[in-house]
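Listed after this line are the structures, all set down as C-alpha cells.
Where a number appears in this text, it was derived from the coordinates with a stated rule and is not lab data. Predicted model only: the values in this text are computed from it and were never measured. Cβ atoms are built from the backbone, for glycine too; each structure is taken alone.
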Structure P
Amino acid sequence: MTSYPLHVAFIWHQHQPLYRSALSGRYIMPWVRLHGTKDYLDLVLLLERYPKLHQTFNLVPSLIVQIEEYVNGTAMDPWLEVALKPVEQLNGVERRFIIERFFDANWENLIYPHPRYRELLEQRQKYGTVWCLENWKDSEYEDLLAWHNLCWFDPLFQEEDAQIRRWIAQSNGFTLEDRQGIYTKQREILSRIVPKHRELQERGVIEVTTTPYAHPILPLLADSDAARVARPRLPLPRARYHWPQDVRVHLEKGKQLYESWYGCAPRGLWPSEQSVSPGILPEVARLGFNWLVSDEGVLSCSLGHFFERDDYGHIQSPDALYRPYRVETPTGSLAMVFRDRRLSDLVGFNYAKRPTEEAVKDLIEQLEAIQRTIKTQKLDGPHLVTIALDGENCWEYYFKDGKPFLESLYARLSRHRSIRLVTVSEYLEQFPPEHTLDAERLHSGSWINGDFTTWIGDPVKNRAWELLAQARQVLEKNPRATSESWEALWAAEGSDWFWWFGYGQTSEHDALFDQLFREHLQALYVSLGEAVPRVLLSSLERHESRGSHLPEDFIRPQITGLGTDQEWARAGCIEVGGARGTMHQATSIQRVWYGVDHSHFYLRLDFGAERPQAVQVYWFYPNRVNYNSPIGLSHLPEEPPVNYQFRHQLDLDLQSFQCKLREAGEDGDWCDRGTSTRAALQQCLEIAIPWVDLETPTGDQPQCVIVLAREGRFEGAIPTGGTLEVRVP
C-alpha cells in the first residue's frame, strides 16, 4: 500500500450581497467597505509568508463589483456619509444614527481593546441614547466617527502601517481631516484585494473560485419544488418559481466577471450556500467548470449513508467523505468535493473561544486522527480533507482577528511531514476522482441541515418568493426590459434576503434587508414603466425588535408551540443567536422568552436553522439549604454557571418529546420526581412548569440556566455566563 500525505484543502468563502439599492443607487449598509479593510486582503497576505501551504479562496462576484465601486469612489453608504461630514453640520437625526449604529462591531475584540471607544460605548450603555444626545459635545462624535472605522483595520495593517498606528495611538481628538485620511486608507486596502489574489493565483500559491453572480440558491431558481426533496411536507409559495434560464445567467455573468478580473477561466465553483441539485449540474458543466463543493450532509443523503463519528467526533468511514467524486452530466463531467462539517465549524465557531495554542494543537490532532483511521482501516490511495467555511465573519470572534491562530497554525503545518495543504484543482489534477456519484442521486440540499428551509418554507420567506415570481413574470413578458431591469431581478434573486426573512436568522439590520429586497423589485417595475405593487411599499414583516429585556407583567400563554406575539408581549426576552456576522453557523436558539403567573413558570425558545436534541433547565435557590447536584453532561466547560450545582433539573428530549423532572439527592445523584409540566413544539418550543413541582414558596427568587444538549454532550447554555432570575408571585 502506497503511503500518501493527508491532503487538506482549505476553502475560504468571501461574500457580501448587493447592498446598492437598485432604486436609489445608494448603498444601504457598509459591510463591503468595513470587511474589506479587515478580512479579504489579510488572509492572503498571511498565507503568502508560508509558500508551502496552498489554499482556495472563493470571492463572490457581487462582493468584488462593490469593492470596485468603493475603490472608484462611486459607492457611498449612510455610515460613510456622516463620517465624512463636518460634525458641526450634523442634524439631530444623524447624531442619533451615530449613537445607535456606530457601535455595530464585536464589542469584545473590536471595541474593548481601545479605551476611548470603550468609554463611549459604556456611556451609551449606562445612560442611554437620549442622555448622549443631550450631553455629548462635538468631540464625542468626532472620536466615535473615527473609531468605528479604525477598529476595522486588520491587526496586520495596524502592525505594518505607521499612519494607522498613529491614529490608534492618538485615541481621541480626531478631526474631519483624520476621518478623510482613514477613508483614503480604506480605499487603498480595498484596491489591493483583487490584484493580490490574481498575483498569488498566477504564482500557484492559491486557487480563486467563483459563485453565481448575485449569490442565489440555484436549485430554487431552477425549480422551487426542489425544497421538497429533503422536506416533502414543506409549505411552499403559492407561485412555483421555475426559471432555469436564470441559473445560466448567474453562472455566465459570474464567469465573465471572473475572467475580466483574473485573466483566466475559473475552474472551481462554490454554489451559493453549498446548495446543489441534479437540475443545476448540466449548466455548471456546460459552462466549463471542473469542480464544485458542497457539504457532508448532502453527500450523506446522496449515498444513503450516515457518517458516524466516534466519541471524539472523528468520521468512521473516511474513504467515503475524504475523496472527490466524479459526476457525469449530459453536458460534461464534474468533480465534487464535500466538506467535513465538523472541522469547518471548529474553525468557524469553536476555536475562537479557546486559547490559541490549544486550538491549533486540537486542529492538527484532528487531522492526525484522520490519518490514523485511514491507516488502521488499510485504505489505499490519497485522501482529501476539505475544510470549507465563511472567510470573513468568524475572525471578529478571534483574538486579534485570528492572526495569532493562523500564524501558529501555518507555522506548524509548514513543518508537518505528513499533512499537505493543496488547492482543490491541484489535487484533482494529480489524483482524478475514482469514486463516482450518479447525478440523479445527488441530494437537493445546502450546508444547513441538507435542506433549503433557511430560504423557503416560512410564511414570510414564501411571501417574498411569491413577490419575486410575480415580478419575474412581468419582466419576462415586457418588451421594454432594460439591462437595469435585469440587474434588479438578479439582485432580488440573491439568497441573503430570504435568509433574514421570517424564522431562523435575525439581526439588528433585518429591516434594512427587507427594504433592500423590496427596493430591488420596485426598481424592476419602475424600469419597465409599470406600477409598483402596493405590497412592496411596506415591510414584509415587523422589525420592531426590543432586544433583551425583563418581564413587564404576568403572562398566561396557551402552550401550543405557536408562540403568539400577543401572549408573550409582556414576557422577558433574551436575544441569543443571529447577531450579524454569525452567518455560517446554524444557531440552535435565537431567543428565549420567559415569564410567570401565580401557578407557572413559562419558557419559550425560538429556534434557529437547527434544533438541539435536548433542552434542560436547571434551578438552584440561593436562600435555601438543599441537596444539589452537578450537570451530568460530557464536554461541560469549567466555567460558571454550568459548573454550579443545582436543585432541580427539567429534561425535555425533543426527539421522543419525553419530559422528566429530577431533584438532587445525596452524593450528587439525581432522583426522578413527578411533574405536570406541559410542553408543545411547532414553530417554537413552549413550556409551562408548575411552581408546585419546584416546591417554591411565594417571594422566593430561584435562578435557572437553560442548557442545550445532544447525545449526552453539552452544546451551550443560556444566558451566556449568567443565570436567569425570577420571583415567585
Structure Q
Amino acid sequence: MSILCHLNRLVFPVFIVLLNSTFSFAGEGMWLPQLLKALNEKEMKSMGMKISAEDIYSVNKGSLKDAIVHFGGFCTSEVISSKGLLLTNHHCGFGQIQNHSTVENNLIKNGFWAKSFADELPNKGLTATFIDYIDDVTSKVLDGVGSELTAAARQSLIDKNIDKISKNYSLGKHQKVMIRSFFDGNNYYAFVTTTFLDVRLVGTPPESIGKFGADTDNWVWPRHTGDFSFFRIYADKNNQPAEYSKDNVPFTPKHFLPISMDGVEPGDFTMVFGFPGRTTQYLPEVAVDQILNSLNPARINIRETSLQIMDKYMRKDEKIKIQYAAKYASLANAYKKWIGENLGLKKSKALAKKEKYENTFTSRLEKNSPYTGLLNDVNRLYDSISGYALAREYYAEILQRNVDLTSYMFTLQRLVSAYENNGEAGFQKIFPGIKSGAEVFYKDVDLKIDIEKFGALLTLYVDRLPAGFVPELLRRESLGINKDESYHSMISDLYKQSSLTTYNEISEIFSKDPKTITDLIKKDPLYATIFEWSVFANKTFLTPYNSLKADIDLKQAMYTRAQLEKFPEKRFYPDANSTLRVTYGQVNGYSAQDAVNYHHVTYLDGVLEKYKPGDYEFDLPKKYIELYNKKEFDRYADKNGKLPVCFIASNHTTGGNSGSPGIDAHGNLIGINFDRVWEGTMSDINYDASICRNIMVDVRYILWVVDVFADAGHLVDEMKLVHPKGKKKKKKAA
C-alpha cells in the first residue's frame, strides 16, 4: 500500500490526535484561536489566565480577535480605542513614515503627532484586515485526492477544490474568503475577512526613540527601543470599508483592548495574538542541515556585502538616508536574524535533536509500515536539490531582493508578457498600476548605489557558484574580466547604455503606445541582460528545483502526518502561515550563555547608559534627556519609581508577529511585540524553551512618550486605562 493511500484512509481529523495528546512545555506553539477551548484553555488557566477561550475567539459576540488587525498584510496591529486607533510597530509603519518624509519635513527624524482627525495622514494602498470567522474545510478541499495522483496532479485538484469552495461561500458585501493549508497539506481552514482601505498615520516617535539601537541592538537583549507607531482605521458613515475620502469617519470596532497600567512581573501570564508569517518546525534533519550549512551562509554573505555599500552612502547623505532607510532596515533585519538563527541552531544542538527524533520515529514504525523508507526518500531528494537550491538563493537574493533596478526588470517583464500573450487588452489590464507605481519606485533609487551593489553581488555570484549556473553572457571569459577583477565597470557601462534607469526615461517610454513600449523595453540592454539571465536560470536550475520541491513537499506532508500518528504523546501545532494565531507563555528572563543571565525588564536608565550624542543609532532628543534628568515619569513609572521600557516573555513568535499585542491574564494590553532575542531566533525551526524569548515594548513607556514627551495626551485620553492588579496611581497635577 502506498503512503498516500494510507494517508487518505486516515479519515479522523488531525486535531483528534491533538486532543488525545499530553501537554508540551508552555511557551511553544502557535495555536488557532477557534481551537483554544479544546486544546489550550485548561493549560492557559493553570498558568494564570483569568478570561475564557470564548473571550479570546467568538463569532457570537465581540472578543479579543475583533481587536486584532492584519496590518498591510505584513504585520500585526491592534485596536486600542473606540475610535479605531491602531497601535503597531515603528518598523511596521516605517514605509508610510518614510513616504511622508522629505528633507524639509523629515518625519523619520523628527516624529509626527496629529493634533486632530483632520491632521492624520492618508496612506495609499495600506489596509487593515479583520478575521470575521474561521471554518474547517479539510474534507471539502481533499475531496477526490487519491494515492494515484502525482504531486502536480494532486495540487491541481486541491486548487480546483479550493476555487470551488471559495466561490460557493456566502459572503457579505465587504467580505472575502481565503483558504490556507495546515500541517503541510493535511488540514485546511477558511478565513472569512473584512478589509478596510482607509488607514491613516496618527503618530510616530522620532527614529531616535522608534529605532533606538537600530542595527546594533536588533535581535538583541537587553533592548531599549520604542518600536511603536499609531494609525487609525477610517470607514464610511455606515462603519463599512471604503476607499479614502474626506467624508470617511473613524471606525467603530466590535472590541478594542483596554490598557493595563500595572506592568508585569516574573511569572505573569502573557499572550501574543497576531499573524505569524512562516515557521518550519517539522522539517527533517537533512533540511535543517541545508539551511544551517548552505543557504544561510550564502544569504548572510550577500546581504553583508549589500548592507555595507548602502551604509557607506547613508551615513554621508541625509537624502540617501531617507531614500534607503526602509530598504536597509528590511534587508538588515533578515541578515542579522539568519546569523542568530545559525548560532541558535548550533547552541541548541538542533541537528543532533533532529537525528535522535528521527531514530525514535523509525523505531516506532511497525513491520511493513507505509512510512518505511520515507526518510531515506526525503534525504535523497534533498541531496538532489541542494545545488539548485543554492543557485536559486543567489539568483533571488541578487536580482530580486538586493538590487533595485534588476528587481524592476521583472515588473517590466510582466508588462511585456501581458502584451505578447494577451495583446493590448492584457497590457492595459496591468499597465495603469505599473505606470502609477513607477514614480514611487524611482524616487528611492540612487544609481551609484545600485551599480556598486550589482557589480559586487554579481562578482559573488560568478565566483561562488559552479560555472554551469552562470550564463554565457556573464562569464568572465566571455567578457574579458580577469579572475580577480570586479564586475563593477561592466555594470556601470550597462547602466549608462540603458534607458530604464531614471523616472524621466521610463515616463517617456510609458507615454508611447503598447507595442512601442514593449519593443523599447525588450531592446534595452539592461532589460535584455536580465531577461536572458532569467531564461537561463529557469532552464538550468529553477525548473529542476521546482520539480524536486514539489516531490519534497509531498513527502513532507506524509512525514508530518506520520509524526502525528507515531507520537501520540506529543502535542502538535500547525506551522505559521500568516493566519491568525495565539501564543502564550510567561514573563521570564533567561540564561544566554555561561555566567550570563538576563532579567525580564529594561528601564529608561539603560537608554541613557547607551546614549551617544550625534551617533547614528544611539542619539537622543534634548527634551527626552531633560525629562529623564528631572525624573518626570508621571503615572507611568513602576512601584520603584523607574520607567520600564521593554520586557521579555516565552511567547513563541516570528516575523508577522511584529506589532502584535502583548496581552495579560485579563485580556488587557501590556505591551507590543517587536523582536526576539538573538540566541532564540532559531525558534522558527527549533523552539527551545530555555532561550527562546520574545521582546515587547512596555505599554507604559509608549504612553509616557506619547503623553509626556510628545505632548499628545489627547491620544491617551481616548484609550481605556485599567488597573487589573489594583495598583492605581494618580496623575500628577498639571
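Data table
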read-out: Relative contact order in percent (Cα under 8 Å, 6 or more apart) - structure with the largest value, from P, Q; value: Q
read-out: Structures P, Q, by FRET efficiency 1/(1 + (r/R0)^6) of positions 250 and 410 (r between Cβ atoms, R0 = 35 Å, to 0.05): label with the highest value; value: P
read-out: With distance in nm of label points 7 Å out along Cα→Cβ at positions 42 and 98 derived as 4.9, matching label from P, Q; value: Q
read-out: Comparison of P, Q by distance in nm of label points 7 Å out along Cα→Cβ at positions 298 and 698 - largest value held by; value: P
read-out: Structures P, Q, by mean count of other Cβ atoms within 10 Å over residues 314-321: label with the highest value; value: P
read-out: If helix-only ellipticity at 222 nm (-39500 (n - 2.57) for each DSSP H run of 4 or more, over all residues; to 500) is computed and equals -10500, the structure in P, Q; value: P
read-out: Structure responsible for 78, with percent of Cα pairs over 20 Å apart, for residues 442-633 alone calculated and labels P, Q on offer; value: Q
read-out: Structure (P, Q) behind the derived value 17, 50, 32, 1 of P(r) over Cα pairs in 20 Å bins from 0, in percent, for residues 130-513 alone; value: Q
read-out: Structure from which 0.30 was derived, FRET efficiency 1/(1 + (r/R0)^6) of positions 242 and 530 (r between Cβ atoms, R0 = 35 Å, to 0.05), options P, Q; value: Q
